[in-house]
Structure P
Amino acid sequence: MTTIGILAVQGAFIEHEHMLNKLGAETIQLRQKSDLYKNFDRLVLPGGESTVQGKLLKELNMFDILKEKIENGMPVLATCAGLILLAENISNDTRTYFKTLPVTVKRNAYGRQLGSFHYDGIIKGIGKFPMEFIRAPYIEEVRNDVEILAEVNKKITAVKYKNQIGVSFHPELCDNDKLHRMFLNL
């Protein structure tokens, strides 16, 4: 039985929990350092506010433990703010966080809340997929060993690198579970 730890300090974590539970996966919410010692073998970094999440991860002494788990190969699905947390570089911000995904991300690339939009795109290995962008980043650059999974209007919006899937949209807000299935099969 797969158990997924979902970062639950801020953001859209409950929607991931519902989606993964429907797929038969067990989930636990990661709210404090002691939760990181529970038994889980996958990690979800949800959308929300990356600056707040990064700050809380450090204040709650969760940052180093999660970074080590990711670096040691724990499969991770990072959506929107989660993608920013994983990114090696952020082009429009001096702060960086885990730096485990060799990409450059632009925060709030589509503008503020009013710049949110829906797009029916294609994800490599999945096919047609409904993408919800909310104050979304996009990926400006990838290293050669990063696989591009999706682009919207010539902007990279989904990538896979070793044990990490990073997307700039919110797959947990649609009724298509194929991206979560891809994550469970990592």
Structure Q
Amino acid sequence: MKIWKFQTDANKFDHFIYKNEDDCSKVLWDYKFEGNRIADRWIPLEVDVFKHKKRSDTPTFSIPVLSKRAVDVYKDLIGDVVEFLPLKYDKGDYFLVNVLDVVDCIDFDKAEFIPFESGRVMMFTKYAFKQDAVQGKHIFKIVELPKTEVFVSDEFKRIIEENKLIGFKLQEVWNSEC
């Protein structure tokens, strides 16, 4: 089993930006994106393209974004552990992906990280997961970094490849066989 960090190919594909600067603080402070449901109070944010490159199924943004095509492909696999929140974009239908599944799954005996003075994790330099905690998880966040990191399974990656979805740049961060 492998775990991949969700990333986008920022060098080849579009970057989204907030059309209204105040929306950035809404995302950080009002919505937070820490695994809590927000669809009932979601007001679609307007976005635009910052760097015009090639359009993709997952433009670079501060939170994972999927095209309608990618949402249609993934809704059966991950629809029960995410909220697909619509964005206002005049060149297509795109959705923020609010990942709800925040998992306590780091194997601290094998992981390596840089701590804050308080001892909390600032960042991981090497990920290690408890296999039983991530088994069957196709998209999730970790308790230690619920705002910044999104992880996906081999199955998620396979679906990207089979459906020729573009813009993803998944980084392998853990292999249970190593």
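Please treat every number below as a calculation from the coordinates, not as lab data. Everything numeric here is computed off the predicted structure, so don't read it as measured data. Cβ atoms are built from the backbone, for glycine too; each structure is taken alone.
P, Q: which one has helix-only ellipticity at 222 nm (-39500 (n - 2.57) for each DSSP H run of 4 or more, over all residues; to 500), as calculated, at -4000? This figure was derived from Q.
Given that semi-axes √(5λ) of the Cα gyration tensor in Å, derived from a single structure, equals 22, 19, 15, which label among P, Q identifies that structure? Matching structure: P. Once mean count of other Cβ atoms within 10 Å over residues 5-12 is evaluated on every structure in P, Q, the highest one turns out to be P. Hey, relative contact order in percent (Cα under 8 Å, 6 or more apart) derived from one of P, Q reads 18; which structure? It traces back to P.
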